[in-house]
Structure P
């Protein structure tokens, strides 16, 4: 049986596959992981952003960075990426980071947007884990980070599908790690809170007033990524970065206080 070892100490480092890599947390993961000596396969919709990031990585870290321009809300494109992953024989890291949010009531948001969120957050992650795991298990090592959210803990109005899909990623990750005991493969469900990225400026989130969130509630994407990678060395599967976020989750899980907080969201 293989023990889970610190991924930074692996010899003959392979490829890190990162979805949602064109900006935000995904791009920060790409920069940090390439600096540790891993080649990267960067996946997102925006070609120019991916090309810019790949060039930066290759120049700064002297590491190969390939790109795949796809829309992960389309099943056929997910299948294409999954096949590409299967063709690699040295996948060491998979980061399922692609995602988006919506703000509005369930019966008012177009159904195609909600189903698209399910596809991006859940279906793509399942396909890519399924493609990567046989490679990792054969190599006796690997790390998969499924980017969930503290929203996975907080049932709330106007975020029905987002919280639900992120809760799936949390439970999925926990269950996978149980199955993978002794394989040398580490699973993490990363559950960040408010993070300075483009997320809250997207068209699907236009009804959200960012000014209502105090500055101390936010974390930088760089801090989230650093803490996440550090936590890969620990036994815990679910990781909530930041003491404030950890405290918020505890508050929302309190039967009385949590109910009061949710009613005032």
Structure Q
């Protein structure tokens, strides 16, 4: 009598069932305009630069109509608005009750967070590229219509520095969104806390010398005047750790631990 050999049950590697990362990124990109708030934010980001450029071409003195000057002015509203996109990319999972579906389909929450970061950084690069293009058009119009200076002196370091400033702001907003998980709280804390922090360190005599090390806005300011030094880079790394890395680590822990409710 021959024994029947036991056939082991087929095992499926979880990695074989995982959604491809590029599809996750595309999904997160789509989510950035799925809600009314994020859709209007994207419209505002797309519209603000041409409006600012138009005003500058009309209002600035002809000698000040340079590519550098246009970038300086137009990057300010971009720097203010882009971080909100990072905040909404995370908090919408809780405010719109989509997190239950998201984390059921992709149980590895850190993978979802990584896809969100890649998606918002891609949008940040695209928005910055559009800003540079609008500034170039504005510079040509200024030189043509108002006999403006028309200088193009900016340099590759200028493009890289401004882009890095925008992306750091995006990462900071995303980190605050992960840490707080509530849109109003994340927005208020992100826009208020750094200003209060900066005011304290700039007015208290004993703390003034440390301001450049703990104020991310000041640490990234050297990119605008193309005067980033070794000390300036160290200051940037310290400020980045305080305002991006620390809330980011807290946020990854919170997203991994926080229960997602359907109602």
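Ranked on mean count of other Cβ atoms within 10 Å over residues 141-148, which label among P, Q comes first with the largest value?
Details: P: 25.5; Q: 16.6.
Comparing P, Q by mean count of other Cβ atoms within 10 Å over residues 141-148, the maximum is at P.
Say we calculate relative contact order in percent (Cα under 8 Å, 6 or more apart) for every structure; which of P, Q gives the highest result? Mind showing how you got there, number by number?
Details: P: 20; Q: 25.
Top value of relative contact order in percent (Cα under 8 Å, 6 or more apart) goes to structure Q.
If helix-only ellipticity at 222 nm (-39500 (n - 2.57) for each DSSP H run of 4 or more, over all residues; to 500) is computed to be -24000, which of P, Q is the source?
Details: P: -13500; Q: -24000.
Only structure Q yields this read-out.
Looking at distance in nm of label points 7 Å out along Cα→Cβ at positions 125 and 229, point out which structure of P, Q has the largest value.
Details: P: 2.2; Q: 3.2.
Sorting by distance in nm of label points 7 Å out along Cα→Cβ at positions 125 and 229 in descending order puts Q first.
As an exercise: distance in nm of label points 7 Å out along Cα→Cβ at positions 37 and 109, calculated from one structure in P, Q, equals 1.9. Which structure is it?
Q
Identify the structure, out of P, Q, from whose coordinates P(r) over Cα pairs in 5 Å bins from 0, in percent was calculated to give 1, 6, 13, 18, 20, 17, 12, 7, 4, 1, 0. Before the final figure, lay out each step's value.
On the way: P: 1, 6, 13, 18, 20, 17, 12, 7, 4, 1, 0; Q: 1, 6, 11, 14, 15, 14, 12, 10, 6, 4, 2, 2, 1, 1, 1, 1, 0, 0, 0, 0, 0.
Source structure for this number: P.
Just so you know, all these numbers are worked out from the coordinates, no wet-lab data involved. Since the model is a prediction, treat every value here as computed from it, not as a measurement. Cβ atoms are built from the backbone, for glycine too; each structure is taken alone.
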